[in-house]
Structure P
Amino acid sequence: MTKVSFVVTVYNKAPFLPDVITALKAQTGSFDREYVFVNDGSTDNSLDVVKRETADLDHVIIVDQENQGVAIATNNGVKAASGDYIKLVDADDMLAPYCTELLLKTAKDTDTSFTLGISDEYDQKEDIVFKPPTDAEVKRFDDPLLLVIKEGYARVSHCLFKKSYFEQAGCCDERVFSQDHSLFIRLAALGELSQIFHPVCVSPKDEPGRIMNNEAQVVHDATLALAYHVAENPNLNPKHRFAAQKKILARIWKWAKKHHGAGFLSAEFSLYLLGRCGLKVSGEQLIALCAVFRKNASVRRP
């Protein structure tokens, strides 16, 4: 029987964990389950909550580590897992009861090793209503990497992938604090991605501790992950490389303009313009340019 490992990275999420774990227990479907929690140096009582709420579960693994960031915590969780598939769950997200079963079916129906649904948000927990899918659209993408470069996917609770596929991709890039950007880029680069266009999880709209609330961190990590991918893949398809460079330089120029008053005579705009005209900027330079997001901002690095 197929085995799914639920990997939950935890940092100071004690108030959310009871509902998160209740949603894990409510997952429908015929598959074996394993639960891996990585406590990434929480300073609240998250670890105690995990132990209490999982006391009635079998096959629970708890990894307790010093704070190293979400990418490293995710990699350590997947390393500890033994499932055929990995179901990542953010420690403040709640899965729909049908989430894992639906994603497994989508992956198998589309013959893909990486699949995702839709992630929604909620204001009040009482307002959450999950409606089982009826004739939801399912799509297997012809060019997953180009899609990810252009759309900039983030978050992880709405996706599922084979553990072997994750390992083949090189896991999350541990040089980037967040896990989601490099995960999507590296998995998509292998060429298999499908999606069912139906909500499979929800996230709180107002949670002060979410990385998503730090705009500088989000844009920095998304851009840096893409820059590293360009630098490490000199034989990248020209179409992908041009799209990646265009996205990177556009983000850098827009950030420099908005937050640092850069004008049309600035180096950021010149590179953006020249890049659109065909100038090839080296991967190393693209990485260096990401420093603009760290200027006068609170951006964590592993």
Structure Q
Amino acid sequence: MEEKDFTILRYIAEEMHLTKAAERLYMTQPALTYRIQQLEKELDTQILIKNGKRIKFTSQGEYLVSFANKMLAEYRVAKDSLANMSSDVQGTLRIGAASTFAKYFLPSLMKSFVTQYPKVIYNVYTGPTPKIMDLLETESVDLVFIRGEYKWSEQKFPIMEENLCLISKHEIDLEELPNQQRIEYRYNINQPTLGKHKPQTSIRDSLRSWWSERYSVPPQTTVIVDSYDICKEMVINDLGYAFIPEPFINKGDDLHKINLLRKNGEAIKRSTWLHYKEASEQLNIVKKFVSFVRSQSFHSTS
């Protein structure tokens, strides 16, 4: 078995679909199937069971996937260690980032870092913060940018704060808010929570606290969506008001914006953090990137 075979097994396990795995491998599906058949002959064991378009690993196949992941991890450690011996900052930096940070802040951050260290290769993984935290815990990434406060026993520091805002198409009187139609963002409406990591406090908790300080009746929620971008578009089309983080608001949106304040005048904010494991700083590339992030000033895009 070669490194490419380990990657084949990993991608099939991640996709559980031969065509999708083949696309990631830049192979045709027949070529991928042929390679699996060759491996089965070479190892004298069945790796996959096919039932129509569905596939399933045999117990031997599951063992090989676990072995492949271990070998790929060891190979990466060897490559990183060799790159670390060089005086140049080089190698592969694996970054996990919450979707919002990845969209609005990570590209410009990487552009600045690339200018200083052009030999670095990047693997970027994005998604909901719980999923990103799982990647860090399993060492699938070197460091992560997450939104909100999560329990983490190793290295972490805050890099920015964003305001939570009320937006509306027309100017709105806060006293009349309970009588207005609300568009509510709700994460993963129809999906289970990803991973075991949960925020210590959520935007939803903060909004409930803010609302209960001011009103004795519940809001009139008429639309529920699972995307802040869609939420904003609903407001632009005058379907109601909404609460969203400030980075989603652009100057050209032509919306009324109010930063939310508690009764004591404290602004309601969401923090973004950088988390990583202390051992990862043994790699020069990670140490340089962490230091670089600490030196940056992050600002809202609005």
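Assorted remarks:
- Distance in nm of label points 7 Å out along Cα→Cβ at positions 26 and 258 derived as 3.5 - corresponding label from P, Q: P
- Among candidates P, Q, the computation of mean count of other Cβ atoms within 10 Å over residues 42-49 that gave 13.1 used structure Q.
- When Kirkwood radius over Cα pairs in Å is calculated for each of P, Q, the greatest value falls to Q.
- Computed 20.9 for mean count of other Cβ atoms within 10 Å over residues 10-17 - originating structure among P, Q: P
- Source structure (of P, Q) for volume of the Cα convex hull per residue in Å³, for residues 58-233 alone, computed value 177: Q
Each value in this text was obtained by applying a stated rule to the coordinates, not by laboratory testing. No experiment lies behind these values; they were computed from the predicted model shown. Cβ atoms are built from the backbone, for glycine too; each structure is taken alone.
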